[in-house]
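> In what follows, structures are represented as structure tokens.
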Structure P
Amino acid sequence: MPHLVPDISTLASEASLSPIALGELRTDQYRAHDIILWHLEQTLADQHPHPLRMIIYGEGGTGKSKVIQTVTESFAAKGVKFMLVKTAYTGVAASLIDGKTTH
């Protein structure tokens with residue numbers, strides 16, 4: 001009889017991606033990073049900006065996950081990584097950014 005439930009020990013896990021240096025970001029990637037960090041700095045300065053809800057989109061291989069990991073590194077450098085919520089539509093994408101899947 002076929003085994004219907006996959007053996008979890010054989011499932012491949014996706015490792016999260018590493019951030020890249022700010023100088024290596026393309027112009028559009030840097031702009032996204034800059035918007036997010038400006039908003040963070042305003043928040044930390046108690047300026048009460050409106051909530052930032054940003055979607056970084058593009059085809060596979062365009063660097064979305066790298067930008068998100070670079071933003072994560074910037075939050076961590078400021079000691080506020082807990083303030084960043086990262087989500088993705090698929091489990092693989094979520095694991096690449098150390099995020100959660102949206103439902």
Structure Q
Amino acid sequence: MMSSRYAVIDQNNVVTNVIMWDGVTQWQPPAGYVVKETQEAAMGDIWMENLQDYVRPLSIMKPPEDDTSKAEREAAYNEAKARLAASILSVNLQGALESF
């Protein structure tokens with residue numbers, strides 16, 4: 001018998017697990033949980049009954065930024081800015097090249 005992918009959904013409509021199950025073998029989700037067959041749901045997604053679809057919360061899509069990642073991004077920006085500034089030349093009124 002072929003197994004399918006099922007989302008295990010808690011009472012707050014949050015996907016707490018994704019399992020493979022044939023839908024026939026004797027198994028029950030824990031009390032207060034339901035299962036729905038799915039191809040795309042991931043842990044942390046929210047089941048929207050009215051849409052009959054899953055929604056991924058923004059907090060999962062973009063994790064909170066920590067000081068290290070912010071510092072790394074700022075350092076990369078400053079390095080790129082310095083390279084760009086060093087490669088830009090302008091021509092003054094006398095026709096001579098000047099750095100920007």
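The numbers here are math on the coordinates, done by the rules we state, and not lab data. Note that the structure is predicted; figures quoted are calculated from it, not measured. Cβ atoms are built from the backbone, for glycine too; each structure is taken alone.
> Ranked on distance in nm of label points 7 Å out along Cα→Cβ at positions 54 and 70, which label among P, Q comes first with the largest value?
Largest calculated value belongs to Q.
> Using the calculated result -11500 for helix-only ellipticity at 222 nm (-39500 (n - 2.57) for each DSSP H run of 4 or more, over all residues; to 500), pick out the matching structure from P, Q.
P
> Follow-up. Thinking of P, Q, which structure, once P(r) over Cα pairs in 5 Å bins from 0, in percent is computed, gives back 2, 11, 13, 12, 9, 7, 6, 6, 6, 6, 5, 4, 4, 4, 2, 1, 1, 0?
Q
> So relative contact order in percent (Cα under 8 Å, 6 or more apart), computed for just one structure, reads 19; which one of P, Q is that?
Answer by label: Q.
> Additional query: As an exercise: distance in nm of label points 7 Å out along Cα→Cβ at positions 38 and 78, calculated from one structure in P, Q, equals 1.3. Which structure is it?
It was calculated from structure P.
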